[in-house]
1. To which of P, Q does the computed value 23.6 (Kirkwood radius over Cα pairs in Å) belong?
2. To test your reading of the models, identify which of P, Q gives 7.0 for distance in nm of label points 7 Å out along Cα→Cβ at positions 51 and 131 when calculated.
3. Using distance in nm of label points 7 Å out along Cα→Cβ at positions 75 and 163 as the calculated read-out, with 5.3 as its value, let me know the right label among P, Q.
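None of the figures in this text is laboratory data; all of them are computed from the coordinates on show. Because the structure is a prediction, the values reported are computed rather than measured. Cβ atoms are built from the backbone, for glycine too; each structure is taken alone.
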Structure P
């Protein structure tokens, strides 16, 4: 059973005869008759009661006619959606924890105002998890920190973040004057780019933390840092969401180490109207930094 069979069947029902259905469909009468019989054989039921050359819809035909109308309408809707550049349907977006906490509220609010007919779904995770989900067809796009491999993805810059090391209040300066670095770091799971940044920062100074505490959220991470359990590397923008900021000390990184781009990525060749709409918002003056505007303009 395919859509063309259902269209022929529905036409016969509406026209009341094979002859009129064939004329409407611009088919020969014998072809319509053959397709109806093939559909009946495929389904294993009689769709019409035949009295000579006259056809009466059988009970099974009444049942199929309802389904056929719905399936054909849905197929037409799908075709229109694919040919329409207007955002619609479900938009499955992924983001890192820090991006979801700080950047997404304003971004998704703007998206919803512009495109209220789009249903937004959000999944958080590290860049490895999110990029794999895109390639598996589970997400349409994701906001992730660089670096991201170029080959399977298209991408556009989204946000430039300043990275800082945070510690408990009154903690001595970190990374200056040759002092020993803190022994414990508080991080997300492997695959988090900020964790790798911090580990590389230690390695560049010929040291490694003695202990890593893995957590699943920034609120838990900030709470542990306040308690003096260790230090963490985070985007400075995350601190704006933390009400007990005064209980933390912030330690800047060097100019070549303190910047990170968050990038919108999607599978190469799979840019939908929903993705393009988000890209347009990211490139608007409200969200784009001067560097972002230059980067996009140069692409």
Structure Q
């Protein structure tokens, strides 16, 4: 029977606020190994974390690798059979780790198990790539009629349990992504191989959302917004291009490209700076995806 000792938690951080990370760490059972992968030269409050949490190891990558490569970095150093990938801006339910052993014991053949939100019933924590099938699942989920362990096509990446025995190497995520769509791409590859992905109602988390990195001052928030808009659009295009075709990606994203261009010009002329930046970086993300450029944008200004 699996135990908590067979799980390693991977938390990728980048200039994450101290109280957010500590709240996350407090919600993790002390018997579980934790690897914090800090996507910079040094975690500012490293000594405080290490002195208060005996089960934590901190590894600094030296640069901002993003979500996928940051998790790959941690997974390559993981020696347990299972890795629980957590965003730092979430808190695990108080029954999470007693339930996770039961879930592992019941899920005999799986590659990934996704968690569910404790309070938020608006955003789906899992679903299907087929539109009709996804709508049917969404209705079942809304009416709380899904099984305790429900088979799905994808789960969200903020909290996912990965069965490392199913992966021949620890390069689990596609390193070409920097932010967004990495988990959908991973899930698509798992489904295409005929392997199993589940979502479990026994694994509950509270997710703050968009608060895992870049601190709390206005300059960092502006940087986070630019990164978010650029990479959401670039990653959307790359996901469709990689998993379907370039023409499919073009059909999905061309309307958004035109809309972003028109809205940028409108907000430029009406001197609305925030909206102007939003649609500029959306446009640039799609355009760079269309011409085949990498996810290079970091906004270091």
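1. Numbers: P: 23.6; Q: 20.2.
This figure was derived from P.
2. Working: P: 7.0; Q: 5.7.
Computing distance in nm of label points 7 Å out along Cα→Cβ at positions 51 and 131 on every structure in P, Q gives 7.0 only for P.
3. P
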